[in-house]
Structure P
Amino acid sequence: MSQQEFNAVAQRIIKARADACATGPISSDYPHFGMDGAYAVQQLVNRDRLEKGGRVTGYKIGLTSEAVQRQLGVDQPDYGVLFADMERRSGERIDCSQLIAPKAEGEIGFIFKNDLDCRDLTFTEMLAEIECFMPVVEIVDSVVRDWKINIVDTVADNASSALYMVGAKRFDPNGVDFTRLSVSIESEGRDPVRGTGAACLGNPLNATWWLARKLYDLGTPIKKGHLVLSGAMAPMVNITPGMQLRFCFDQLDELVLKAG
């Protein structure tokens with residue numbers, strides 16, 4: 001692995017995103033890349049975004065299903081960075097022409113009241129720092145053609161994160177059993193897709209704690225006000241122009257995605 005290769009792959013991803021045009025698998029062209037190399041590319045891609053005026057608003061966690069981890073040959077989740085221009089509101093139309101092959105996931109998002117800048121952060125300490133939580137829809141998208149990806153492809157591509165959609169409601173986390181929170185993804189002519197918080201490493205809080213400790217070790221801790229998307233509660237759903245998806249989070253909120 002070399003810096004020249006990292007730069008080449010980063011520019012390939014940046015161009016694919018700008019053109020909304022898929023590329024071939026990075027992992028096939030650079031079979032010697034591992035997780036460290038993939039994160040090095042992700043950092044270059046996100047540095048380019050920052051240099052163009054982007055602002056970090058949080059993080060997303062991916063690969064929170066143990067079955068998917070086994071499938072990709074990894075033993076931990078991955079993560080990507082959220083930027084302010086990725087946020088959309090419930091009911092806002094999603095422009096599919098700016099995306100490649102978008103899919104949607106229902107997740108729980110956590111917002112923090114202080115920086116999580118603490119060595120060996122305990123689970124209890126993390127819980128005490130959660131300001132509120134809310135249902136979120138993440139729109140994932142891959143620069144790799146037909147989603148034929150492995151762990152290197154998705155990590156390099158900012159964990160395949162494209163947009164995220166929020167509603168107006170916020171909720172108090174005290175006393176909530178996040179394993180039992182459920183979502184039903186509904187669209188006309190299709191059977192609902194359902195899932196619960198238990199799909200996220202057994203509990204969305206487990207995934208979030210993993211990320212908090214990981215980012216501290218990397219010297220980029222979660223900051224006050226950051227949003228953390230804790231992982232998919234149900235299988236991904238394809239997005240096509242003209243469709244409308246309803247994400248019904250039981251006893252919490254309903255978010256509507258309109259694809260244009």
Structure Q
Amino acid sequence: MRGKTRRISAPRRLIVDLMRASQGVPLISYRRTLHLGPLARARAAAASPPGFAAIFAKAFSLVARDEPLLRTLYIDFPWPHFFEVPKSVGMIAVARRIDGEDCVLMQKVTAADTLPLPEVDAIIRSASTAPIDSVPMFRKLLRISRMPWPLRRIAWWAGMSLDRPRANFFGSFGLSSVSAFGPGDLYPVSPGPYILSYGRLADDGRLEVIVRFDHRVIDAAPIARLTTRLEQVLNTTIAAEIERLDRPARALRTAAGP
């Protein structure tokens with residue numbers, strides 16, 4: 001059958017290289033239903049609630065602040081060893097469209113636990129709407145993807161094999177979800193040690209979460225325990241911050257009267 005040869009674009013080449021790099025990571029999946037009633041009520045009452053990508057990025061970083069294993073990478077050069085980063089580095093999958101082609105790029109959010117939730121949300125939303133060339137992380141990734149094959153392989157080898165570049169380019173955790181486009185489960189892969197995916201928040205506050213983790217770094221039992229901690233943080237610290245965000249607006253509306 002006759003067909004048409006098409007060139008692989010730089011954004012698609014990025015995914016090809018990312019999938020190749022992810023093949024060597026033994027990811028194990030843990031799925032759980034979180035009960036997020038307090039968080040759901042806080043978001044429902046907020047005039048402009050932050051997106052779930054920002055919510056999970058900050059919540060996971062808060063849990064990781066007291067759990068070094070959630071900030072630990074497995075590195076195999078020059079010998080197999082663990083590398084613990086001092087602060088969480090999140091890689092958020094952002095759906096974009098370049099030259100008429102759908103693609104996925106990664107936005108880096110460093111130390112989300114130290115940032116106000118609106119700031120984390122603004123970083124992610126800006127990456128979703130700003131011109132591609134104005135987002136530094138996008139520029140770096142696409143610049144590497146446009147390199148000739150030999151140079152690209154060297155860049156990816158360095159990014160995967162050296163301690164600091166591994167943390168800077170692939171992060172200590174990732175977030176990827178298609179909940180904004182409809183229901184369904186997503187089991188993404190990643191060169192990083194952790195990647196989270198989540199579904200849609202149900203009316204009763206339930207939300208399905210999938211945690212994929214590098215079994216060389218951590219076992220399933222600690223992941224189950226840390227997911228419980230994640231649920232607690234979402235319902236307490238994060239819900240309380242969202243409630244505080246809307247208090248000035250509510251106070252102004254009350255002062256203005258009917």
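Summary of values
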{"quantity": "helix-only ellipticity at 222 nm (-39500 (n - 2.57) for each DSSP H run of 4 or more, over all residues; to 500) derived as -8000 - corresponding label from P, Q", "calculated": "P"}
{"quantity": "Structures P, Q, by Rg/Rh (Cα atoms, Kirkwood Rh): label with the highest value", "calculated": "Q"}
{"quantity": "Source structure (of P, Q) for Cα Rg over 2.2 N^0.38 Å, for residues 117-244 alone, computed value 1.25", "calculated": "Q"}
{"quantity": "If distance in nm of label points 7 Å out along Cα→Cβ at positions 213 and 237 is computed and equals 3.4, the structure in P, Q", "calculated": "P"}
{"quantity": "Value 32, calculated as relative contact order in percent (Cα under 8 Å, 6 or more apart), assigned to which of P, Q", "calculated": "Q"}
{"quantity": "Source structure (of P, Q) for distance in nm of label points 7 Å out along Cα→Cβ at positions 5 and 29, computed value 1.3", "calculated": "P"}
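Since every read-out is calculated from the coordinates, none of them should be taken as a lab result. In this text the structure is predicted, and so the values were computed from the model without any measurement. Cβ atoms are built from the backbone, for glycine too; each structure is taken alone.
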